[in-house]
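> In the part that follows, the structures are each spelled out as structure tokens.
Since every read-out is calculated from the coordinates, none of them should be taken as a lab result. This one's a predicted model, so the numbers in the text were calculated from it and none came from an experiment. Cβ atoms are built from the backbone, for glycine too; each structure is taken alone.
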Structure P
Amino acid sequence: QARSAAEAFIEAYPGSELRGEAYNLLGDVYGGLGMLDEAIEAYGLVEQFTAQPGQVHTAVFNAGRIMEADARWSQMIDHFQRYLNRYGDDGFYTRAVYEIGKAYKNSGRVQAALDLYWETFQRFAHEASALAADRLLADYVEEVQIQYVRETTRARAKARKEARAKAADTPEAQQALNRMSPEDREAARAEAIAAEAEQAERDRRIAEAEATRRVVQQLREELRRTGHEEEALTRNLRVRHALARVGRQNTVPDPITPEMLEAASPNVLLWLGDLLEQREQTNLAARAYQRIVEAFRESEATVIAYVKWGQLEFNQGRLDDALGLFTSVYENYPTSDWTGTAVMRIADILYQQENYEAAAQRYEEILRVRQWKGPLWPEALYKMGLCLLRKGNPEKAFAYFQRVYVLYASHEEWAAKAYLESGKCLETLQRHAEAATTYREMLSNPSLAGTAAGEQARKRLEKLPPSALQVVHETPES
């Protein structure tokens, strides 16, 4: 239906200013239908029929994603190279370079990708608005280490293999082999295989340490060349972030100043925000996240910044401000993994405002989205139970709590809390024997027994009527 509508619009209104947008939509539809050549062609026509650069950039990167999905690496390289030639610094330069490098790597030209990434980072590292420069550096650092480890371990394994072959190709070795029984030969072979595996693992660990040392040396040299002047602050922070990612925490800035927040790129701002939260400098952390939201709306970091900023406001009890930030995520980033966290916090705010019906609806919404399955689901189930309790329905609440520790026992925080609330529900329902069974089941798990909820369960178990405890002992024999 969408395909027919877009094709009909283009045919009926060939001179419309919206024709470029229609081709973008048509490209999306063709891509969804698996008509890859038609999708790429539609995206390619966008530029001819729109005056909006944003529409063109969207079409270019959408076409690139289709080429990537279909492993059309040469076409993908040519595609983004034409984009760079056409738009240069007026386009998303670093992002396009990242896509070219991705195609290089997948077509076996890893060194070409590394050279391109490092060269481009050098050129754009001082521009906070060059959004993909952080990704270029991170990918460069990771890939350099991977390649060094791979090449080094392969070379050492090859040298050992050649040495073994040379040692075996002697009259003495052949005579020793001939004297061995078949069983001894097999045992010697198994021993040699095990020894080789152990040596390969040692080689890998040594190579990884050496790879990290080499890349740290390169980054430290880059940091030394960058200097600490104000105009070099953006580059300086990017390199410090990269060093921190490979475990060199002694390069972490301390103190973190407002000037750094003004100079930092989005991904570096997320890092600085996390550091500030760890140092309990929450106001400055909020400024870091606010800076991302206000200055870098095109960044992939923006949705994360909204959620982290909202969480800070939530923790400080500024619920209206937090609700506004989480709602922005819900409305503007519906497909993001972070949106599940935003919906959870919206529900939590409604719960704190004693709007239990609306809160329950939000928790249920989380449980309907498979993309958010994981830690959010046991949390949502538990909190659904709390809503039902507050609405005076302990029996239904018990069913939700029970689902948490039956289906999500590995999520210990929520399993422990759910066990406790299950027991309390059963007490409210005067089902004391079942409550005792629930508490004992919980306390038999050491990881749950040691929690705060476990301590409460122990105290409640001790206070249950003796008759309830007697039933628990007799039940297995009946």
Structure Q
Amino acid sequence: MRRWAWTAGVLGLAAGAPASGQMLAESVLGDGVAEQYLVLGNPELELGHALADRYWTGIARGGRSLLRGGLDDFLSPALDAMDHRAAERMMRSFAADFFRAADPRTGLVPYSFDAESQLAGGRTGGRQPVDLVYKAALFLRWFPQDPEVRRGSAALAAATLRAFDTPDGGVWAWASVRTGRGDLPGVHPVQFGQMAEGMHEVSRRTGDARFGRWADAKLAWAWRQRAPGAAGLVCGYFTPRGRRDTDGGLCDTDVLYLTRRLFALHRLTGNPLYRQWALANTDAWMAGGWGSAGHFVRRVRPDGARAADVLYGDGKYNTLWVLTAAYRETRDPRYVARLKQAWRTLRARGTGGLAPETVQGARGGGRVDPQQTLFLAILVDAHQATGDAELLRMARELGAAIRARGESVMRMEGGQAADAFLRLGLASVPMRRVEVELASRSATADFEAGGRTATARGPRRVVVAYLPRAGSAVRVRGGAQIVSDRALPPVQATADQ
């Protein structure tokens, strides 16, 4: 495949280019017109688009089974905000594959692959996880009016309700696609939260309230499982009949996965329980989960008292995500101040402007965390929620450090690194979207930005260029036409919405 040729080069599509729905940067539409997408003059947005193109092209060509739960996320909503038609076509093709996989008898969708799940209590092959309906919700957010997506989502939600329900109890973690019955019990907090958010989103988009009511009943049951004590945290994991302790009865930052979804559920439903619950968890880490060395810790006791001085793994990210969500709910500046303080500590304990993999007490250093783009998304989201210029500066500094280190510190899975850089690029530089049609062989267009020039020539070609609003130019000749030229809005939803 041939890439964009810069500076005195010509934008060209390779022979045998992929069909629509297979790539983001270049494709051939059904009528034989070549469509290409180009970013100039914004290094962060350029990188985000290139990463998205490479990652999602790989999924579209040979990894579509991963759409059924094997990926954390789908294409970035930033691409939707960019009016990226190739991304929309790819998402439509993903949605079609996802819903087509449903079993015709039970309506359940089999998980991406077979693996042993120690927490669930068995293997995942031939089973659906309880939270797969959350993936349907992601398709609904892209295509809220699409009747096929609505029907597929409602059918999956109905199948989930039938297969995973425990009357007067909780939910099963996994259900057999063949029998339509729950048969593996161990439910991780992230599964519980994503199940509830997915069911509510399907209710909101389809008008069928029973899915949201069912999720509310299950969350009310989970809330009743909380531990006694001042903080009353709901820790450990769930089974259809109760809650089970982990880590010797301590509360791990895994509970913050559920906390993030509770904040989202409050925004969806207005249910005061979800706000109360989410803020109680966040404040428990603000108090007992904050170490004297200036960073959060991985575990607290059920009453909220600190139980360790070490922070590692996904606890580093979740303790920061919930601060932004808590600020969005309360507008209390202490959450933003704590986020900045925590990030400064992590950055200081690492090297090259990057956070370390583990911090303990006053010690840090050693290996840098290999998923720095999660921190990048957190800082960009915090800036979006607050408008705080310092947070954007922190994000841009981290983005530069990540680019200097390379892909070894980027989380590629689920397109996360692409999403983070797309968001950073749109937050950093006001951009415009210019669409040019080059119908004839003589049609030519020059795109100029950031000291670089890209040239496109017809015939039968459409180029969509994303350029800075200031300091960029588009020059057409030979019958080329500028179809549209408009400012891009900022991305409204954050990565945690």
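> Quick check on the output: 6 is relative contact order in percent (Cα under 8 Å, 6 or more apart), derived from one of P, Q. Which one produced it? Please list the in-between numbers first.
On the way: P: 6; Q: 17.
Working through the options, I get structure P.
> Work out the source of 90 here, i.e. which of P, Q gives that when volume of the Cα convex hull per residue in Å³, for residues 293-340 alone is computed. Show your work: numbers first, answer last.
On the way: P: 67; Q: 90.
This figure was derived from Q.
> Here's something else I'd like to know. Given 2.9 as the derived value for distance in nm of label points 7 Å out along Cα→Cβ at positions 133 and 149, which of the supplied structures P, Q does it correspond to?
Details: P: 2.9; Q: 1.9.
Matching structure: P.
> Assuming -14000 is helix-only ellipticity at 222 nm (-39500 (n - 2.57) for each DSSP H run of 4 or more, over all residues; to 500) as calculated from a single structure, say which of P, Q it is.
Details: P: -25500; Q: -14000.
The value was obtained from structure Q.
> Comparing distance in nm of label points 7 Å out along Cα→Cβ at positions 349 and 469 across P, Q, which is largest?
Working: P: 4.7; Q: 4.0.
Going through P, Q one by one, distance in nm of label points 7 Å out along Cα→Cβ at positions 349 and 469 is largest in P.
> Tell me which structure, out of P, Q, gives 5.0 once distance in nm of label points 7 Å out along Cα→Cβ at positions 37 and 325 is calculated. Please report the intermediate quantities before stating the final value.
Working: P: 5.0; Q: 2.8.
It must be structure P, since only it matches.
> Can I ask one more? To which of P, Q does the computed value 0.9 (distance in nm of label points 7 Å out along Cα→Cβ at positions 229 and 245) belong?
On the way: P: 2.7; Q: 0.9.
This figure was derived from Q.
> Please state which of the structures P, Q yields 36.4 when mean projected area of the Cα convex hull in nm² is computed from it. List each step's numbers first, then the result.
Working: P: 36.4; Q: 23.0.
Answer by label: P.
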